[in-house]
Each structure stands twice: as C-alpha cells, then as structure tokens.
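A short reminder: the numbers here are calculations on the coordinates, not readings from a lab. Since we're looking at a predicted model, the values are computed, not measured. Cβ atoms are built from the backbone, for glycine too; each structure is taken alone.
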Structure 1
Amino acid sequence: MNSPYITDRPLVDGDLFFGRTSSLDLLSDQLRRGDKVLLIYGKRHIGKTSLLNQLSAFLGERFAVRRIEWSALDDGVEPLGRILIGISRALGHSEPRDLAALEGDKQAIAHHLRTLFSATSARTELVCIDGVPMEELTAQEGWQEALAILHDALDQHKGLTLLFAIEGIRDSERAWLDHYPQIVLRAFDEMSAEDLLITPVRGRLAFDYDSIRRVFRLSGGEPLLLQRFGAALFAERASAGWAGLPEVEQVVPVVLEQSSAEFATYWQRLDPAAQIALSAFAEMPGSHGVGSANDVLTYLSRLHIDAPMADIEAALETLAHNHILERLGGGTYRFQVELLRLWLRHAEDTLALVRATRRYRRRAPRRPRPMRPRRIDWGSLLLWLLAGALAVLVVIVWRGRDTQIFWTAEPPEMSAAADAGQSDTTSPALPTPETGILPGHIVYMAKAHADDPWDIHIMRSDGSDPMRLTQSGFDDTLPSLSPDGRQIAFVSNRDGNREIYVMQRDGSNPQNLTSNAAEDWTPTWSPDGRHIAFASFRDGNWEIYVMRADGSNQTRLTRHSAADYAPSWSPDGEHIAFVSNRDGNLNVYVMNADGSEVRRFSDSPATDQSPAWSPDGQEIVWESYRHGYMDVYAAKLDGSDLRSISRDVYANDHGPTWSPWGTHIAFYSNRDGGWNIYVVNLETGQRTNITMSDLWEQAPMWGR
C-alpha cells in the first residue's frame, strides 16, 4: 500500500493539512486590516511553504496568491531591486529595466507597481516571496530601507500586498522588524500531532496513546519528522493494523537516518560554545535530556573542562531561542526534539569538540599520590585478632543456648500434621510471600536495547532475583500473573501477529490461546482464574473480549465504533474497567462483567488509561496526562478522593499495578533515565526504584 504520509515535498492544495488554523486566521485578520507588508518566520521544514500553498483555497476569491522562491532571484542585486524583480515575475511581467532609477524613489516605485496589472481588478494580488534566509535579512545592508520604501509605496496602491516567508527565528536585536505584522510558525502541539498521525490512516492503521505520545516527544511536534514517523510505521505495521510503543522504538533508527542531514545542518550553524553546551546536554547521564546550566557545568567539570558559567548560560539561551532546547522554568531546559538528542549521542563527542575548537582549557586530572609503605603495628593487630575471636565465641554460645519456642512457616495444626506424616496431595503448594522488603512477585517486560525484542521477566517485589522467562526472539509483552500465581498470560507476535499466550510461572509450555488473524492485546485474569479478558482488533477496531483460561468460548463484550482496550477485572469479578475514546478522548470506563451498563469513570479532557483495581475493590488507579506529563492517579469508585500518586513533573509514569495487599503501587517511569520499575508506599509516599538496571523495564504486574 502507498503511504499517505508526505515526506519528499511541501504540502499542496488538496493534501491533508493540519495544525495551522490559528496562523491562517491571524493572517486573514492582517490582510483584512489592510496591512501591506507581512512577515512569516519559521525554522527550516516547519511548514512555511506548505502554509503558503494553502492560501488560495483558504482566502477564496478575495486574493490572487502568487508564490516565488527567493533563491530563484538574482542574488547580485540589492534587496529592493531583487524584491521588485520577484514581484514582476510573480505577476507574469517583464523585469524593470532600470532598477537604479527606482532605487529610493517611492513615487517611481508606486508607479511601476501600478503598471504591472490592471487597477480595475476586483482581487488583491498577494505576492509571497518564500525562503528568505534570516541571516541575509539581518546581515545584508538595504533590507530595512527596502521594506520601508515598499510599505510606503504600497500604501498608495491598494491592489498589492507582500508576504515574506523567512527561514529562521526572529532576531530580537532588529527592532525595525517589529514595524511589520508577523507570524511565527512553531512545532505542532500534541493534539495537532495526533491528528496528523491518525487521520491519514484511519481505518487502516491504529495507534495506542503511548505510541502517539512517544512520536510526539521524539519529533518535538515538527511536521516533517511526524510525517517520517508516520510513513515508517505505516510501512512496518499497515498489514497488522496496529502500532504501539515497541513499534515506534523499532522505526527510530529509520527516521534517525532520514533526518541526519537536517540535524547536521542545524549543528553546523551553531557557534562552538553552543555546540559544546548542547553536546554536553545530550551526554549527561541520567538526565533524559533535561537539565540546567549548573548541570552542564557539573558534567563538564567531570570531564576536566573549565568553562565559564556565563558562556553556558548564554549558549543555552541561544539554543532555546532557536527552538533547539525548550525552557521548562526555573532555569531548566530540555531538548525540543528528542530525536536530535539521540543523534548527538552517536554523532558528536564533547571531549572531541573541546579539542577541535580549543574553546576551553582542559585541565589534567589529578593523579593519586603513591601509597607509602607503612610499618605494621603488631601489637594492634594482635588485639584486633583477639577481639574477633571473642566475638565469634559469644555468637557460638548464644546460638547454642536452649530454646523453648519454635516458629515455623505453617500454623501449628499444619506442623502437627506434617509431623504425623500427613500431606495434602490435591494440588501443588501456592507461592508464598518471601522474605525481603515486600512479599510477592512482579512480572514485567524488559529489553536491553531499542532494537531488541521484549522478553517477559519476573522478580521478587523488592527487585531481587530477576529472572528472564522468555527468549523467543520475538516481542513478548504485557505479562499478567494468574490469581494463584502459577501461570502468566502475555502478548507475543511469535506466530506472525500479536496473540494472547499463557505459560507456566517458570516460562515453560507457552500456548497460543487466541489464534486469530487479527491483533489481540492487553490480557487480564478474572479473580477466580477461570477467564481472561483481552482486547481484539478482529472487528476492525479494538473491542473487549473474554475467554476461558484455556482459550475456548471467546466472547465479545463491547460493541462500539470507538477503541475499547486495557480491561481490568474488579476483585469480586462483577465489573471490568477499561479504556475507551468513545466520548472523544481516552478515558477510563467501568461495565458489568457481561458487558452491560457501561459508565464513564474518569472525566478529563486529557488522556486517562491503564486502569487497575485496588484489592478491596474500593478504588481504581490509572495513568493520566492531565498536567502535561503522564502521572499515576487514584480515586474511589464514585470519583472522590482524587489524588496524584507518582508526582514527577519531569518524567512520565505509566502502568500502575496494586500490590495484592493494597499497601503499595508499582509503576514504570523514565525519571532516572531509561525505563525502570518503581514502588510507592501509599502510607508514607516513599518511592523506590527497584530495578536500577541498564535494561528497559516496563508494564509491571504485581502478584503472589
């Protein structure tokens, strides 16, 4: 199938066009007001030409829109003459013969403009001069005078308006530019980015929220990068009909390679101080692309590089002005385009930059002083040996004392039965709580690198004894422990598309339960362990299904044109919480276990998803994007006692799961860089990173 995403040219009239409604409305207001010289700013590939190509359709019969490239005009001519040549060409007339006679003569220029077209025309000619470099506008002499003369001349001639599309960011030092109405094109917001990704492939390829959010963060909302991600995901996943977070990570190298030339261009335009600061910003360990001038200074110091704080602060301000970094407040910045950070980590090296530019002095690291031989104090050594022997003797005597009470892991009656030789042969013993910080186990998915497949892992609830359970070479994701702890349901694409599998707790005997040509996803066990609810794309959109634990009797529960997925069973088995966008955006809903009586649980214009019930059935925990970052929330079933659980403005927290005893919640987060699993104590609020590894760990599920 041909990709509907456009990556090799600007958009033209007739292409799907997103995200610029406010800019078009502002431009329309400026034209209606009678402004004669207009400026549009924007970095390269931000969509200036695409916007100009929409003006004919947007402005209707009031304006005749003409566009001409600045680079196509003679660059040996002064700015005013070059603009007049452009106007003549755009209107289909010959160029003025004697430019020197027109220079500086407002009346002559006004007369010349009147001769270019009929004054009786009912429409205003809107000449768009596209691709004027900001560097040329601010560095070349004559621009200020040229625009002033043209503005005065056009005031005498109502049938012509000039619009300059300028490639670059507005130079705040050129105050004379403020005399002209201006529009700044920036990257898309998340809603526009979502429209650009979803609309062209509606009915052919669906995205979950995590994938959209990740693409938005990687691209920074820049239209061309969004189109490239869309095209790459369409090429990889159109046949499956669904793309999630793992698929986004798989296409990152593709988009990175396609974008490397543009990134190199941005990089070469930076001065050495900005390059060093940006490279250090990308390399800082654990920052995940977020930091301050002080963080950069600290990192450079670790590299034994002496850089003045004033230089770093000025460099970060320059990078923010050029929309390379984004100001977060409090002197903190982050990469506007996460993909650029990934490129920098492979393409540049801070130490090499310092050596090449000789911008800053690199001091030699201090060498440790050689150890001097010391005389042995034999008297002190003998005393220490005697003290150690005495301590060992005390321990032996203490442990050998008589005791009268013996504690065992079983109740007294069970111990007595064991002494009598009795045993229960009806079923193997259930997993029991272990020693450690918390009882129980957590299953999760993990991988070492972006292009590795996901595998299912299990660990104790304190993060100890991690063990990999699957090594299929395919993506094994979203594990769910059965209530008795003996089996694990999970999602795998090992048979060609995503299916629901079940395996033993040790990873043995995996079995495909769904065996359907469509995608199946997000499994969860019923409290009695007899059924598994899941989401399926077999009806052309995501619906909630339920089946017996052996895969039989697969039954559809929801029937709605919207996406319904991520079911979670209530502890009493009477209700199922799930995620749906049936009211316009993703929210958490609750229904009876047979699919009846659907009601909306969360009611927020932001995205709410990944619900999980508390063990007592009185609360639901979920993840929400209501404050501009993904956070974990909890509330009672009636919506009261709403509270944030994870609370980290600089990170995204996902996939909450309640401990079986209701005292803790686990989730996964990128707050320490990469992805790790955290546990929060609901009584004290203490949060603990229990994985702290180089792996990417996600989708925890807490069980016994």
Structure 2
Amino acid sequence: MNKIKFLLMIGLAVFFNAQAADTYDATKSTLTISVVKVGETYYSDVIITLGKVVSVGSASSSYLSYDTYTATSNQLAIPQVTVGSTTYYNVVVTVGGVLSVGGTCASLAACTSSSAATDSIYYTPAPFASIIQTNYQPASLASASSFVNRSRYMISDASTAGTASNYLSISSTYSATTGYAVASSTLSSTSTYNDYLSKLVQVVSDSSGYFRIDSHLHPNNSIDFDATDSNKLKFRNNSGKISTSYGYVAFEYSSSTKLLQAKKRYIYSYVISTATNGESVYTPTWTEDTSFSSSAYNYYVSYLGGVYELVSALNLATPFYLYNSPIDLGIPSFMNPNAITFVTNGPAPFITKVTTSSVEGTSGSIYVRVSSTYRNQIATAGSDATTKVNADAYLATIKTAVETAGGTLRYSPDVYTAFRDGALASKLVSNSISDGTPGQNLVPYVYFTNEKDTSGVYHPFMVVINYGNQASPNGLVDIPHPPGDSSGAYTNSKVTRYSSLENYISKIPMKNYGQVTAVDDNTFTSNQWLNVPGTTATKNVYTYSSGDNGLLIDGSVMFPTYNNTLIPAHVTGELSAGGCHVGQGGGGPHCHADGYQSGQGLGLYNDADYLGRTHPPLIGFGYDGIALFGIYRSTDTAMLGYSTSLDAFGAHDHDSIGYHYHAHTVVDHKAELLTYTTTMHVLMKGAYIGKTNSIPCFSLSSTLNNNPYLGGTVATSARIC
C-alpha cells in the first residue's frame, strides 16, 4: 500500500489554528515543513521527500508547533500534516531526501514570520470570565438525602436529574442594594461551567442546627426573603460592604418530606471604626430577627412559575431534591495533607484600603501622578485597543534604547506584551470580595517605563496596578485553619475569611541583570529567614525569601512556599483550593502554593490552556524580573523544555526563551523544622534567582511620588533611588 493511501485511510480531521501544518503534495511526492528542530537547531521552510510512513496517531491535547527529526533513526515526527483537504496528526515518517532549506534560527520564535509559533510559547491562561462560559458536562448528578454542613448541592423540584429539570439558581443580574434574585433554570447539552456554578449552593449550619444557604459563585450572598415582595427569596449580601442591611434565613431540610422550612432569620450589620493607619475597619454582626418567629412565619419554600417564595400553608410547599456538586470544589488533599480539621472561629473584621473610583480614570490617583511620557499607555483602564498600541510601541523603543546602550531585556517583548494583555483582561466574576463589584477590573493598568539612574543608565520596568484579588470564588470559606487576626491565642482569635481590595503598584524589572549563584548573594535587611530570631533553619531557596515575592496574572500576589514560621504553608491547613489565604493583617489574598489540578477546569490555569501550545502558559512574574510559567504535566513530554531539568530555584533556560521559573511539584520534601516529609505544589520556592541587588529601589518602600522608575513625576529632592 503506498504511503498516500495509507494516510488517507487513517486520518482524523480536527482544526487547531495555533499549529502550522505541514503540507504533502501528492503530485510531486514532497513534504513542505514550516519548522523542524534537529538537535538544538531550528530550520524553516524545509522541503523533503518521504521514505516510508512509520505510524499515524490522532489529535492530542498537547503537541508541538514544529517537526522533530531524529538523526539516529532517520525519523521525522510530524504533529500535523495536510494531504489534500484532510488533516492528520502525530505522524511519524522516515526521510527520503532533503530538497531545500529556507534557513536556520537560534529559536523557534525567530524561525517564523508568523505570530502563531510565538503565541504558542508566550501566552497567558484564559481569564475566569472566559473559562466559565466554556462547555461543561458532568458524567452524572448524584442525589443526596440531607444537608451536611459546608457541603455544596444543586436543588431541584425534580426527583430525577435531567436537562428539563428546574434548578434553583442565582440570577446573573446584580444590584448593590437588593443583591441577586433566586431564579430557576434548566440544563442542556450545551451548558457551561457558569450554568452549573450558578446553581451550586453551600449550606452552613448554625448553633441550632439550621442551615444558611450561600451561593457558591457569589459566596458573599445568602438566601433571604423579601416581605415587601410577596415573600420571594433573594440572595443578599451577608459578608461585605452594604448600602442596605438585610440578612439571611436559616432553613431546615427534611429528608423524608423533602421540604425546606424557614426556621429563623438573622439580620446582618457591621460597626465601622478607623484603624491607626486611617483604614476603615468593618466588624460584622448577625442578630436574630425576633419578629421572624415560628408562630408568625412557620413558612415553607414554594416553587411555582419560576418563582421561589415562602408560603404559610403546608399544602403549598414544594418538595425539593438535592444533588451533590458534580465538581469537587473543596480543599484538595494536597493543600491539607495532615487533614487539619475545620475551625469554627468567627471571621475577623474586613477593611477598606482603596476604591476603584479613586484609582481609575483620568482623575484617578494613577493617571494624575504618572508622567506625561507614559500616560497614553493608561488613558483607559483595562483592556483597550488604543493603550495596547501605545504600550507595544513604547516597549519597542525601550528595547532599542537599552540595546543601543549596551544592555539587554531579559525576554522578548512578546513575553511582556502577553502578560500585559492577559493581566488587563482579568475581571472580577465572583462576588466574594467585601468591597469588590462583579465586572470590575482586577488589574486596571499595566505600562512600561524606561528611566535612567543618576549615572545615565536605563532601567526599564513593567509597572502593574493591581487590586490583589482573584476573579473566581476565592475559597476562603473552605480553609480549614486560616490565619488568626493576632488578637490573642488562636483558639480565641477571629480568623481571616474576608477579602478586600488592595492598593498595589507592582514593578517588574525588564532589564537582564543576570542570576545569582547562592541565595544570599542577594542581600536584605528584612526577609523571612532574618525575621525569625535565633532560627536553626538553613539559608536556602525556601527560607531566605522576602514576604511577597511575585505577581500572578490575575493580579494576585505570590508568597514563598514556606510561611513566616519557616515551614511549608500548606501543612497547617491554612490555604484555599487555589493555594492562597488572607494574612493576619487582613486585605486581599496572597498565594503560597500552586492550585493547578489535573482535570479541574476552574483554576488560575487549566488543561485547556495547553491545547495547541508548545510550552506551559505564562502565569506570573517574580519581583526579580524572572517570568513564571505553569507546570509541566506528565503528558507534556513533547513541549519545549520538558527534558531540561529545573534547578534548585525551580527554573531553567531552553530554546532561547530566557531563564524562567516553572510551577512544579516537589515530592517528599523534608523541611528542617518538621519531623516528616511532604509534597509541595510550588509557584516560586521563595528566594530570588535574579540579581536583586542590581535592581534600583528593589527593597525600598516606594511610590509614584519618590520612585522615578514607576513612571511618576518625581522631583529630584524627593527621589529615593
């Protein structure tokens, strides 16, 4: 059988736009290759004749954007080849002869005039707002018989789960005064993650054994009833700043009658005080609504015509059936390996540090303080075509200026452009921040600066204005053992389950300052190791680390793998499913660990982000200017750099990308201060590999008013570096 007929018999037609497919011309018996890697060298526009077809595979979730030739076997591995109108995947052939070669290149990005190859390396994960609109179909919905504290359910009036069944949902329309409606909707074969998440509720028991019902997607909101609107049920804010005070109803669910009965109601309010630093502190309280007594409101939940309401007549009540969450959204065992039990301490107060209106816009604090040189990069907050053009253009001038002066940028401009575009696309989806509003920017501005020091040397920075929070539900409600608020012994302390907007101006150095060879080549006056008097722990990549040490793509802040007691943060059960928590001082979450879960599509980055790519996604930056990419999965053997080991800092260099960190797993790690080993899911281990001593203003507390590298208009007398 000739090779063309063989290919035609086995092909599979699936389109991936990130892959430049090879083309086989049957009339000439030639194969045209866009890019082929031979050893460590890339060749472009290669034309060969075939020897024989060794094998033909199928489309996979991870594949290269170039061919690979192995000289010892004379075999060419082709990720994608087009024969006529049909496309085939993962084909292996032997090479007959080489007819022509277009050229050689030092890197994959340099080997093509197309942006497809570059985009398959330098790209960021899909934002949560896009993730939840992708199709999701669970294998099945399993029924449950009763409420179990802190579990998540879908609630339906149908005894058998099906696409035509009605499910209690939180509406998509948000009002700061009235919250969200309790709505009803069905499912279908085209349902999305959002369709399921909006139907998930979490039940939380009170001291009397009754249950508050919270939305999973918008966990600040609990089910209440509206006596002024025919006793309709509504999701109302019970965990954040409010303009109108409401509360929540506590329900009892009968596993025999399947009825939901309203037993008590609590009114939500808070007391506002002022901290010594001027921040507003909100101390919440929930007081029983004594007018909502069983004698007056012995109400059951009724569902009729798409409306959920409380009714006083038992015969009007609707039986409801429970279905377990089809997605495991609790704390994975790798974030709580010691199975620390869930504490019942009350929540610490939340604070207000900033408002979006004070930061964003041409009258906001950023625009008015940024120099006119950089203002056209931030004329509009969030993603914007005009500011992108201006930022990309200025980045090109930075590259030219730095290289003309004898320096280099650490990475291709494509890396910084990808990060800027990805960060600006991050919008708050979940109502889980005490002072946040769904739909707001999480990273309103990213701009590039290129100021000179007093010796006339350029120091370019990528400046990121970020609110330090995640777009998705932050999972603080699920953390078994959150940090306490430092008000005394932990058993008597309030714990950090609230999140509020932060006011960060983060600076990422873009110049290549090189790498250290030992952790203490970078000197500090304060870091985690130095701040533990008399510690016996060794200075190493885990212990010799600053507090926050980097920035994730959604504007969340990274912290070292170890906490401030110099042990891995996850072993005490203090992290969310995403690897984050709020510290003792309150504010926004910071992330100690990588929350990636194989098969789970709702993290910071997910399996879907690897499709059609040649390298894991760009997920963050260390403050030393070193980029952080996602983990190499076991299925990523064909990806660039898979076989290049990570060093002690969790980084490597390959394919002319530049030295960079990767999220990774450390198995059987033995911390000096622990008597057992543990597996760690690392973002950044802690210590910097970049030479921070060479980065101006690195360890200084700086602002737009005194640090010229941030791009502010800084008077010479105010300059601190």
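Worth a mention:
- Calculating FRET efficiency 1/(1 + (r/R0)^6) of positions 132 and 316 (r between Cβ atoms, R0 = 35 Å, to 0.05) for structures 1, 2 picks out 1 as the one with the greatest value.
- Largest in mean count of other Cβ atoms within 10 Å over residues 260-267 among the labelled structures 1, 2 is structure 2.
- Set 1, 2, criterion relative contact order in percent (Cα under 8 Å, 6 or more apart): the highest-scoring structure is 2.
- Percent of Cα pairs over 42 Å apart derived as 45 - corresponding label from 1, 2: 1
- Value 0.05, calculated as FRET efficiency 1/(1 + (r/R0)^6) of positions 124 and 620 (r between Cβ atoms, R0 = 35 Å, to 0.05), assigned to which of 1, 2: 1
- Among 1, 2, structure where helix-only ellipticity at 222 nm (-39500 (n - 2.57) for each DSSP H run of 4 or more, over all residues; to 500) as derived comes to -2000: 2
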